Structure 1
Amino acid sequence: MSWKNIRLIFVKELVGTIRDRRTIIAMIIIPLIFYPLLFTGIGYFNKLGSMKSEEATSNIIIYGAEFAPQLVKYFQGNEKIEILNIKENSSSKLENGDVQAVLEIPSDFKYKIEQGGAGVLILKYDATEAKSRIAQKRINQIIEKYKGEIVLQRLSHLGLKEEFITPLILKEENIATAEKIAGSFLAVLLPYLIIILIFIGAMHTAVDLTAGEKERGTIATLLVSQISRLEIVLGKCFAVMFISFTSMVLGLLGLTLAFLSGASIAGGIEGAKFGISINTIFLIFLVLLPLVGLASAVLVMVGIFARNIREASSYITPIYMLTIFLGIISISQGIELTSKMFLVPVLNSSFVFKELLMGKICWDHIITTFSANTIIAGFALLESTRLFTKEEVLFRS
């Protein structure tokens, strides 16, 4: 095996890939322009929608207002709430969004309160509507305030202090640092994004360098050269790895630009301070390289086996869906893998990324993940080479 020949194939495939306008769009324009615009836009419109919902006045209906005049005064004194005098069917008004909440006060409410009992209030709202949820929140705050006043009056009649019903005061103290808060956010989102970016970057290039070359009929020219089949496969795989790795890095750079923006989806995380140590970055890349190699080797193997680009795309789709599924598992909170589960490719990397971003360094998991992904990538490369030596695979129609 000659590394000179491998480098020759690598440079040839890399230059050919970069010349393709689609590669430039996928590698540079989408990660560095589209991703920041996408995430910043999502964050901006989320904030804009929340601000508009918070500023809007909540229209509510109160049935039985005469049975709780003191409570109604609280509602009338709130500038964010407008009481509508509607006698029609309130359910249809609530469903249509004409009103955001309906409060029903039973006829015996005032009597029960005066007798020291508990009055029952019925609040109807639509949990699927943001404005209705805000109205429900505002009404609850007013009711809590009114309830507190009733409790104080009853305690006063009994000659008791407020502390009588609140014997304990719990003071909470969050020891999480700003970096750890940011790490917990990144640990949920980043492993999934890394895996998706790796496969997105590798798919188009792997298919084009294998099945695409079959379809264009240029593979025969490559096979008559004095370069061995193993060297050709390695050169192609390294080219796919380079494109995939570069695409992933540029994608993360684009996401970083979005996160640093105050309007991004990460901008609203209270107390978060985004920053990753050099040691964490090194360990992430240590785990990342075998994963990039694994994705590239598997996709190259599929591309060699397929007759054309269309067939290769059909084979890659379930692989990509499985990758998404394994990545989603890492997003789920509270799930921990056993030691044997770190032998499962993709899943192991996503959980190691999650641990590293949370500040946990478990060398057993890192070594197992690195070794498992490297070995599986090696088997995929050997199978790719075996398929590349079969004329019936390369030239079947």
Structure 2
Amino acid sequence: MGPITLFDKSFLQSLNIDESVWFDHHFLTNVCPMFYVETLADLDKSVREGRTPEQEVGIIASKFPEMHGSPNAHHAALSLANLMGYPVPMDGRIPLACGRPVKTDDRTGVVFDRSPEADAFARWQRGEFREIERLFARDWREALRTLDLNQIAAGFRAIGIDGKNCKTLEDARAIAIAVAAGRDKPFDRMKLAILFLGIPPERHRSILERWNVAGYPPLVEYAPYTAHVLTVEVFFQLAIAANLISADRASNRLDIAYLYYLPFCMLFVSSDRLHERCAPLFLRKDQEFVWGSDLKADLKSLNAHYAALPEATKEQGIMSFASGPPKDGNFLVTRIWDHHLPKWRRIRDEPKLPRDPEKEAALVKKLKEVTKAPTLSPAEVDFDLHNPDSLSIQRFVAKRKGSWWQLPKDLEVSEEKD
């Protein structure tokens, strides 16, 4: 499990199956909602000759990072929660949705059942599509595209934004940051955030009441994640107005939405030129942008490196011989690990404790008890949800994918898929 990595559809689409195996294996991937929406959008597009839209989506789905992919909660839900006083960590961790609290006789836990997104991608690989998914993705796309530009212009004027002096993307970013950090005209700034996020009217009063109790601090202090989303939105609108970003390419709004999820990764990999230009402006100092073609080429080299191993070694499963990237050789993946996980070489060299089958069996039994425990009601939760005894994320991993045994060839697979 490697560095936490946000990726876009253009990058995953560029990989072949074997390259996608190594991307999934060497990175802990943030599967953000925009990737889901972009993939389903292909069902409404014309595709290359000889393929149906369903086949095109199935090809993308076959590369879905099933082993280490973690679906990120939607930015709108996170922003609303942030405005209501719930902290949203912005230090690279992936905020997961729909965890359910459970409790056994001696353990507390939070269980993240297999995500709807993972289930959907598994079905899409088999060519199974549901109309509700098409409609859902269409609604998400429309929510991103449908903004009242007159209201936005009025909101900008109310807080004194003038895009005429915006000559560069850096200028647009500086103005956008000032919007989220400003103390004057606080209600106009909050109104702009609510407009961009599409928060329903019935929520406005509770948001404003809580903000009132706090003394109307700037958004960047009161709700940092909401401020980040607002900053990206203002930046984009200013860049469009100043012709720094094309208004003719309809997909730009969807592409820019990936930047909402930058706080939840260590690196962002994309093959999109808009991302290449804009994403570095919003990255923390400990983050990096990786051009998709560069990482694809390196994954191809890694695949060739591992392919040279004896068949007996490969049949043990990739975890047995590739717990980390190669220590030797000029691999980009290795350099990324060295930068973001500097202790990985030392940890990998530490002597491994001998296996104790009895203890392992007991641990598996306890984990199964936790994952199968009934969900607690809010009134029954008497422990810190941020610090349970165990955290379980349910996945279904194909035993073999492309040319590779992801799990040992001789491993007996449970029909329960757990």
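Can you rank 1, 2 by mean projected area of the Cα convex hull in nm², for residues 100-195 alone and just name the one with the largest value?
Largest value of mean projected area of the Cα convex hull in nm², for residues 100-195 alone: 2.
From which structure (1, 2) was helix-only ellipticity at 222 nm (-39500 (n - 2.57) for each DSSP H run of 4 or more, over all residues; to 500) calculated, if the value obtained is -14000?
It traces back to 2.
Starting from the value 23, 55, 21, 1: which structure in 1, 2 was P(r) over Cα pairs in 20 Å bins from 0, in percent calculated from?
Here the read-out was taken from 2.
Quick one: relative contact order in percent (Cα under 8 Å, 6 or more apart) came out at 23 when computed from one of 1, 2, so which one is it?
This figure was derived from 1.
Of the structures labelled 1, 2, one was used to calculate mean count of other Cβ atoms within 10 Å over residues 36-43, giving 20.9. Name it.
Among 1, 2, the structure yielding 20.9 for mean count of other Cβ atoms within 10 Å over residues 36-43 is 2.
Ranked by distance in nm of label points 7 Å out along Cα→Cβ at positions 76 and 188, which of 1, 2 sits at the highest value?
Of structures 1, 2, the maximum of distance in nm of label points 7 Å out along Cα→Cβ at positions 76 and 188 occurs in 1.
FYI, it's all coordinate maths here, none of it is from the lab. The structure displayed is predicted, hence computed values, not measured ones. Cβ atoms are built from the backbone, for glycine too; each structure is taken alone.
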